[in-house]
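Multiple structures are listed underneath, in C-alpha cells.
Every number in this text was worked out from the coordinates using simple rules, so none of it is lab data. Every value quoted in this text rests on a predicted model; they were computed, and no experiment measured them. Cβ atoms are built from the backbone, for glycine too; each structure is taken alone.
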Structure I
Amino acid sequence: MNRKKIWRLIPPIKASGNIHMAIDNWLFQQHEKGLSLPTLRFYTWSKPTISLGYLQKNYPDPWNHLTWKKEALDIVIRPTGGRAVLHQGDLTYMVIMSLDNRKTLAIYQDICNFLIEGWKKLGIPLRYGTAKRGYIHNASCFNTATIADLITTDGSKLIGSAQKRGKKSVLQHGSMVLFTDKALFEMIFNQVAPWNLTLTEQLSKDYSIDNTIEVLTQAAQEKFNIEFKTQPLSEEEWQEILSINS
C-alpha cells in the first residue's frame, strides 16, 4: 500500500498584503531549494489592498490616493502574474507543490479541482471560465474569466487564480470573493462588479469562514490524496520572512 504524501498546512493568518506576499514568496523559495514540504494555506487581509501581477508595470495614478472608510488602500506586487485584484472581504488560498512536465493550464485545473469540490460541498457549483487572452487589456483580473478561473452558474467570476513557476516548484494562489463590497470594486476599476452575489450571499445563514476553510482543506486532502501536517510559521521562519520584507 502506497503511503500518502505529507503536505504542510499553515493555519489561517490575517496580515497586510506586504506580509502575505513575503510569506508566499519565501515559502516558494524554500520549496525550490528542497527545504520544505508542499504547502497549503488560507489567509485574509488586514486592510483593503490592491495586488498587482508581477509583470503589471502600469496602473492608474489615482490608485495611489484611494481611501475606503477613511483608510488608505495598500498596493502590493504579487510574485505571480495576472492583473490587479482587490482584496477586501475575500479569502485567499495558496498552494505550493512540485512542478512536473504538465502544461500550465493542466496544473491550474488540477489545483482548482479542490476548490470546485469544496464549494460544491458548501452548496455552490462552480465551473471554469472561457475568456481568451483579451484579459490583458483589462485592469481588473475579475472582469474577465479565463479557463483558469472559476465562475458560478450565472457567469459571475468569484475565484481568480495566478501562478509562479520555478525550476522545481509551482506557486498558485487565488482570491475567493466572500463579501467584497461592490461599491469599492466599482470605484477602483470604474466597471460594474462582475458578480451578482458573493459566495457568502449564496450560503446559508449559519456560514462561517472557519467552516469554509475546513471544508476546502478536506477537499484538498481528498483531491490531492495527501495527509496534512498542521504547522504554524515558527519564530525563526517569521524572522526570515520579515527580514526579506523590511
Structure II
Amino acid sequence: MHTDAMLAIGEFSRLTHLSVKTLRRYHEAGLLVPAAVDRATGYRSYDAHQIPTAQVIHRLRELDVPLADVRRIIESADPGSRAALVSDHLARLEDELDRTRAAVASLRRLLDPDAVPLSVELRAVPEATVAAIEDDVDSDGMAAWFAGALAELDAAIDARTGPPGGVYDNALFEEGRGHVLLHVPAADPPRRGRVRPTTLPAVELAVAIHTGPHDDADITYGELGSWVVANALAVAGPVRETYLVGPADDPDPSAWRTEIGWPIFRMS
C-alpha cells in the first residue's frame, strides 16, 4: 500500500481498530476529519498519514480523556503543551484510582465476616484552652478549609504542645453544612488573623482510633456509634477528632491515626 493511498472508511477502520460508527462520530465532533468526502454519496475516505492520529485518539479515549481535551491535544503543535495536557489527565486518573482503591478497601472491611471488634475507651477530657479557628463550613469544601486553617494555626503558634484536633457540629453530617472548630494545643495561644484562644469545655467521650485514610472514617464512626447505642450511652454534643498521625507527620495514608471522640453520658 502506498503511503499516499486513499482508504475507504471500512479499510481505515480495520487498520486503526476504530469502528465505522466511531469514525463517523469523530468526524462529526471534528476530531478526525476524513481526507475526502464524496458529495454525491457521502462516502468518507482517509489518508494513510491519518493512521497515527487515529491511533493517538484511540489511546486517549481508552484513558477516558474527554473529547474536548483530545481535540486540544491533537491540535496542539507544541509537544510540551501536549505532554502537559496528557500529564494532567493522568494525574486525575491516578487520583480516581486512589479513591477506587480506598473504596474497595472500605468495602472489604465492611463485608469481612470476621472483623476485629472496635476497641472503645471511655475518657473524661478536662477543660482546655487552645489556639483555634472556627467557621461554618460546607462538607464539600471541608478538605480545603481544613488544610488552610491548619496551615494558619501552625504559622501563628511557636510550637504545638499536642496533636491538632477538631470539633464538628452535628449539622455538618446531617445537613452538609455546620460549625467546625479546628484547634492546636499551645502554651500561650495567640490572637492573630483568624486564630483565637478558645476554651474547650470538659466532656465525657467514647473514644476509638480510626486507622488509615480519612475518606473511610465513616466506617469507624458507624462502629463507634453502634457501640454507643449497644452500651446504653446517649449522645450529647458535637463529635471531636484528634489527629494523632496525619499527612504532615507521614505521607503514607495507611499510617494515619485519628481519634474519634463521641460525647456521651451514662444513662442511669
Structure III
Amino acid sequence: MERVTDVTESFAQSADRDQVNDYDSFAEAYSAENENNLVNAYYERPAMLTLAGDVAGRRILDAGCGSGPLSAALRDRGAIVTGIDASAGMLTLARRRLGDDVALHLVDLSDRLPFDDGAFDDVVASLVLHYLEDWGPTLAELRRVLRPGGRLIASVDHPFVAYTHRDPRPDYFATTAYTFDWMLGGQSTPMRLWRKPLHAMIDAFTTAGFRIAVIGEPQPDPAARELFPDGFHDLSTKPCFLFFVVEVPPSATGSDD
C-alpha cells in the first residue's frame, strides 16, 4: 500500500501559501521560457509527440494545456484537439496561439470533466500529474472520457530525481510534497509538487482501469546537442522525466465498471 506522509514544507518568509502554483501570476514568463528551452522544447514535447505517433484525425484532450505549445503541435499533425487548464492566464495565451482551431476550457483536473464518456481517442497530460497528491480521481475521469482502446500519454518528474536531487527525503516509498521558489522573468513564485515512488504511479494507473503500454526514459532531440552542449550532456546521461503510455482495454466501457 502506498504510504502518504503529510509534509509541511517551509516557504520563503514572504511567500503566500495560498498563492502556491499560481500560474496566472507568471503566465507570460512561463510561456516564454517554455517555448524554446532545452527541457521543454527539445526533450519533453518531442518525446510526447513521438509517443503519440500518427494523430491525424484523432480526438485528443490536452489536459493541462498551458499556453498551448503541445496542442499546437498536435493540431498541426492533424489531430482534433481540446485543451483544458486551471489557469485563466495560460488559457488566454493559448487562445492567442491557437485561435479558434482548438476548443479551450477552464477546468481544474481535480473536478469532474465537462465531457461525455468516451469523447476522446487520446489524452495527453504533459508534466501535470505531479501537481496532484492523489492521482485516483483525476485518472478515473481521464479514463471515463477515453473511448475503449484510447490512450493516456503522460509525463511526470522522474521519481529518482524527485527523491535524490530536490529536497531529499529518507523514505522513497512515501508520497511527499516538496516546495521551491521558481524564478521566472525576475519573479520568484512558490511552487509545490508531489513525488511518488514508481510503484505508486503504476498502481494508480492500474487501479483506474488502465493497462501499462510504455514506460519511457527517452533521449533529448539530437538537434539540441549544438544549441545546448552542456545541458544536452546532462540531460542525455541523467534522468529527468518519466513517460507513460497507458491504455483503456478495448473491451472496456468509457465509464468505470
Value 1.9, calculated as distance in nm of label points 7 Å out along Cα→Cβ at positions 87 and 183 from one of I, II, III, is from structure III
If distance in nm of label points 7 Å out along Cα→Cβ at positions 47 and 175 comes out at 1.7 when worked out from the coordinates, which of I, II, III was used? I
